[in-house]
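Please go over the structures that come below.
Please treat every number below as a calculation from the coordinates, not as lab data. Computed from a predicted structure; not experimentally measured. Cβ atoms are built from the backbone, for glycine too; each structure is taken alone.
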Structure I
Amino acid sequence: MATTSPAPAPGTAPGRILSLDLIRGIAVMGIFSVNVVGMAMVFEAYFYPPDYGFGGLGDRIMWAANFVIVDGKFRSLFSMLFGASMVLVCERAIAAGTPAWRVHYPRMLVLLAFGYAHYTLLWWGDILVNYALVGMFAFALWRLTPGQLLLAAALVLGHYYAVGLDYGLRTADAWEALSGAGAGPAQRAEWAGIEASMRPSPQALAEAEAAHASIPAHLAASTGGGAWKRPFEWTLFGYGSETLGLMLLGMGLYKSGFLTGARSRRVYLWTAGGLVLAGLAWFGHGAWRVLAADFDRAVFLRWGRVGVEPFAPLMAVGYAALIILAVPQRGAIAERLAAVGRTAFTNYLGSTLIGFVLFFETGFGLFGEVSRGQAWLFVPLVWAAMLLWSKPWLERFRYGPFEWLWRCLSRGRWERLRRAAPAGRGV
């Protein structure tokens, strides 16, 4: 049975739940801290830093900071909030006398179109196609009880991470056997060939640079030679089940009242203290192991990928508790962050548009010209832009620009964007 949506906290827009907007706003800001690397340099560098644009002290510092604090955690938060928002949208549809599916599926279809345009025109790292496809399936489970949703999330995520951990550890063992002290000349030669094949070739680098010449060039690169189906393959055969588990986790935490700030302060203190501190220690240990091994591929796979990934959702739950505790429910900081959350769709796509200006040849042409550490220097500027524009915009308009367009297209009608002028004031 669906729960009744908690009343919004004082000072929020009508119908909004402040804690959800706060968490979503911080999550979308954190995501850009990692995404900027994928926008600034070749695909492979996103997954294995030494492959490109890496080597200086600043690069190592920024990798370690993102790895310990951001990477995987804020994407998990964002996915959890997507699941929570899905329940909220369905509840409100039913309260208005409309079947939930009639609201949900048009929203997902329009989101799919947005995401595919985002992927083909601007950036390979789009997550909206994944959200739309998984969201279509997750709808079948939204009516489950909080306990059932949390159990389903644990089962889905447990299976996903167990498979990845098994495959990753076996791969790391095989690499070590080929490259370790006991390896013979033939094994070392085989390893050299494997390692060379994983690095971006000069041709791949040239193709990546060519794809960033213009939007038409990117469209050609992202749709030719079977590349058009990658977002669908990544969902079906890649991280789609992880996204499903995170959405279910968000649904369960929303229905239980955890994400709305309805639990006791003691619950949030123990959750934040336990999960965040434990996560920082575990990811910090992973970062130390990777740095100490100078990014040896086998060590990186163990401690920079599969050995730590299962703990990212737990740390994300701890972050949610910490945000609810740390950010006052009213005040200038809360209002700014909540406004970023209310315009998260626009801020997510807008950050890619900023990346387009920075890294495409039709803009500043910085693709492949900056290191990881240098690319990250743009992040605080984008965060500042999100915080500066979102609140003034929402004081004049009911939705963010892309939120409004999504709403109009999914409802099939024109929605009023500008807020009504206060009584007694001219327009």
Structure II
Amino acid sequence: MRDWSPDRVAQAAGARLAAPASHAGGPARVVIDSRAVGAGDLFVGLIGENVDGGRFAAQALESGAWGVLVGPSHAEAAPAANSGVLLAADDPLAALGRLATAWRRALRAQVIGVTGSTGKTSTKDLLAGMLAPQRRVVATAQNLNTEIGLPLTVLGAPPGTEVLVLEMAMRGAGQIAELAAIAEPDVGVIVNIGPVHLELLGSVDAIAATKAELIAALEPGGTAVIPAGEPLLEPHRRADVHTVTFGPGGDVAELPPGLTLPFTSAHMRANALAALAAARAVGVEPAGEVNVALSNMRGQRIELPGDIVVVNDCYNANPMSMRAALDDLAASANGRRVAVLGDMLELGPGETAFHEEVGETATTTGVELLVTVGPLARHIGATFEGGPQHHADDARAAAALVPDLLEPGDTVLVKGSRGVGLEVVARALEAKGD
């Protein structure tokens, strides 16, 4: 937006230019953390649960900000306009979203939205890797997949970007629709439907309807990429949208011979089929070796001395992703299979049964040593029959316990819901390896 005038920025954001601007051009980037503000930045002061970011408008301007986008009262209290552009909006978050939409349109890039109960981040990473050799691509970094992170991803895309790959998170009904309204996707990818956020939505049917908000948001002629044979999505198909199915029996059922992926797990290959379908939807036929940089804590394999491998998959967990990770552990481990499994959260009234099913899966997939972490994870241990098991009340206790349980040649899966914080276990194992 460097070539946008302050008036154009204000108009795009639906904000009021609170004072005459001294700048002729636009901002270099958009930030929401006043501590990260540098020369030429637009600081957006968001209203949080505990802090109103608009309070830091003066600090941002003192740090050399191009300008600030804050609530009206903060704009009035900020220094004179010769210190920077003052933009006032009743709802700075909504203004951030409008600004992102305007920039998305100015880029004229193709936009792919990716959601799903599990695997959406890996699919996003795979898709970016498939597109990168042939297109200038910007994809969601880490977990910037919310009503704050998605606009920041769009606004961070440089001129000349040809494809935006935007991950879309869902915490409740209407959120995917909100994100899609900002992104205006040309292609919508739903990786899968499963029992995630049941505590919030109540049923898997409701989860499917919420994910399908991405299909509803597509313009006529857009492309929906969905799993083959998924009955929960059938009611949400649209006659005016091109639907491509992936997986066994689908339109995209296998990877082409010339496409090489850096992993062999079944669930990652399924995600790769979804990514392949989306790449083709924007006119790209991937070929050769796909370089994939998986987002942090989403299945990274860390090699330690003694031929010990740690699979750091502790960003989140649900029944579907637990089964997939345990299947992958069974297929990839050369030595003893060790699983450190934490609570799966937000599963509603059926949470006990879901955890018991994971214990049964751990048994059938050949886990030889189990460590459960957290009160709900005790139910995993209750049905596990594969070998020795230990329990830790929390992640800190697990971090103290697990390193001393390992033997040379072990492959260790570390997985649990984000609220459990199992990354401290992975760090403890790395520290011992060092």
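Please compute mean count of other Cβ atoms within 10 Å over residues 44-51 for structures I, II and give me the label with the greatest value.
Values: I: 18.4; II: 14.9.
When mean count of other Cβ atoms within 10 Å over residues 44-51 is calculated for I, II, structure I comes out on top.
Using helix-only ellipticity at 222 nm (-39500 (n - 2.57) for each DSSP H run of 4 or more, over all residues; to 500) as the calculated read-out, with -10000 as its value, let me know the right label among I, II.
Details: I: -21500; II: -10000.
The read-out was computed on structure II.
Taking distance in nm of label points 7 Å out along Cα→Cβ at positions 172 and 260 from the coordinates of each of I, II, which one would give 4.1?
Value 4.1 for distance in nm of label points 7 Å out along Cα→Cβ at positions 172 and 260 corresponds to I out of I, II.
When relative contact order in percent (Cα under 8 Å, 6 or more apart) is calculated, the result is 30; to which of the structures I, II does this value belong? Mind showing how you got there, number by number?
On the way: I: 30; II: 11.
Working through the options, I get structure I.
State the single structure among I, II that was used to calculate semi-axes √(5λ) of the Cα gyration tensor in Å, giving 40, 26, 20.
II
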